[in-house]
Structure P
Amino acid sequence: MIETVLWEELKWAEIKELASQNAVVIVPVASTEQHGPHLPVSTDAKLVTTVATRVAKAMREGGVPGIVAPTVWTGNSLHHMLFPGTISLDYEVFSRLMLQICLCINHHGFSRIVLLNGHGGNEGPLRVAITEINQKVGHPVFGVDYWDPARKEMAEILQVQTGVRHSGEAETSLMLHLYPELVGDYSASVGPDRPDPEELSGGMAYTFRTYKDRTRIGVIGDARPATAEKGKKMLECIVERLAELFSRPSLWEITL
């Protein structure tokens, strides 16, 4: 019986066995970037890794083998570079990295791969990368933002926002639940303090802007109502929805 769900803790024979069981491989894709004055630069990596690990364990309890690949700790965070601490990849490097990781996992016999995204800035680049990945791998590799399947439940839990916003109520609540020792004073963490083009145009125009152009402190959202209890409730909903999604046979019956 293989106890761990973490790829890096397994021996090669155990990984081979999991491939023979048609295990679902979850690849956490994160970032290393500023998260305002109250959260660490590792916030996205810590949250998506925790989510992926708990999802894989929940899947295993339901009879579906799951394994969590090593977390991709950096992503596309060019919009955060004007704040110290951010380490970003450009679009081309990010896309090639995702492709190489998926090719290696597929080479070892795994055909069910999910790129579990934990950073909003990765959404667009991941969609573009998956287009090429699927062509090279030969079967669908799925991308999922970890918060998306539980969006409705999260909106009912949160007080001032309806989803995950950068360093706001949701992320701060999750960190308070999981890593309270890393959360600083968030009593004044609220933003943005400059308007977005989408707001000025009624959602009809968009452009690239750095976070420095949008918020002086690096926060998009309102962290002040955050609580550990909200984080616990959200995490439970997120894990339940993702485990159900990745265990769904019909998802893996899709062909290119």
Structure Q
Amino acid sequence: MESYIELIEKEEINPALAIFKFKFNNPINFKPGQYITIISNIDSNRILRPYSISSAPYQLPEIEFFIRKVKNGEKPGIFTSKLFEAKEGTRYEILKVSGLFLLDENDKRKKIFVSSGTGLGPYISMIRQEIKDRGKCNCIIIHGVSHDYDLGYEKELNRYEKEGKIIKYIPTVSRKEENPEWKGEFGRAETLMEDRINKILNEKITKENYVIYACGHPGMIENIVKIFKLKGFIENKDIKFEKYWSQPKKITEQRIQIK
């Protein structure tokens, strides 16, 4: 049977950012942290687009994506533009599930999940599944955004912290002058990790007690890796990451001509 997902709900965070909820006709297994490539026929092209999964495996047959349409004046991809216009009931063919950005279940250290923008998505999947399986996730969440209205999943993460299901949720906003009402942390995620994290947690971050995960903008990830390698952390062992695109060329969509 051909596998596809059908749009059942779009939860708008702001006009360019939303949580999309789909339902599988024939669920495909995945692990928290992985992404799924979906296909749509647009203007005589089969457009392939990977999206990280933000729902947990236990939530199948429903699946969820945290998606931004545009950022900083960039032109949105044709797939994502069409997705934001899609009506409930729209179907998309499934190509594959992939990805190696996974939790190491044998690593008992506390985890710091650092993200920028929609890079938060894989962590939501990990956290939900950990809470389902173990009652809590032994992690700190750092989410860096430009504006406070970009903070998707804020209520959910605040609730987890209040209930003791995660150690701490730390959102941080980079554009101070454009967010006069914001009362939380200011600055980029990597700046917070370099300058203030020890004070916030009242504990020194070492590779003996913490493992760092980073997901999102490649510049943020490169900075995180540099910061913690100087502290003795080892890449791919103590620092694990998932870049959302490659520099200098960004490849987010693949087009195949329909013949």
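Assign the value 48, 35, 23, calculated as Cα extents along the principal axes in Å, for residues 9-112 alone, to the correct structure from P, Q. Corresponding structure: Q. Matching task: 4.5 is the computed value of distance in nm of label points 7 Å out along Cα→Cβ at positions 89 and 241. Pick the structure from P, Q. For distance in nm of label points 7 Å out along Cα→Cβ at positions 89 and 241, the value 4.5 is produced by structure Q. Set P, Q, criterion Rg/Rh (Cα atoms, Kirkwood Rh), for residues 33-80 alone: the highest-scoring structure is P. One of P, Q was used to calculate FRET efficiency 1/(1 + (r/R0)^6) of positions 17 and 121 (r between Cβ atoms, R0 = 30 Å, to 0.05), giving 0.25; which? Working through the options, I get structure P. Taking 3.2 as the value of distance in nm of label points 7 Å out along Cα→Cβ at positions 153 and 177 derived from one of the structures shown (P, Q), identify that structure. This value belongs to structure Q.
Given a computed value of -6000 for helix-only ellipticity at 222 nm (-39500 (n - 2.57) for each DSSP H run of 4 or more, over all residues; to 500), which structure among P, Q does it belong to?
Structure of origin is Q.
Coordinate-derived values only; no laboratory data. As the structure is a prediction and not an experimental result, all values here were calculated from the model. Cβ atoms are built from the backbone, for glycine too; each structure is taken alone.
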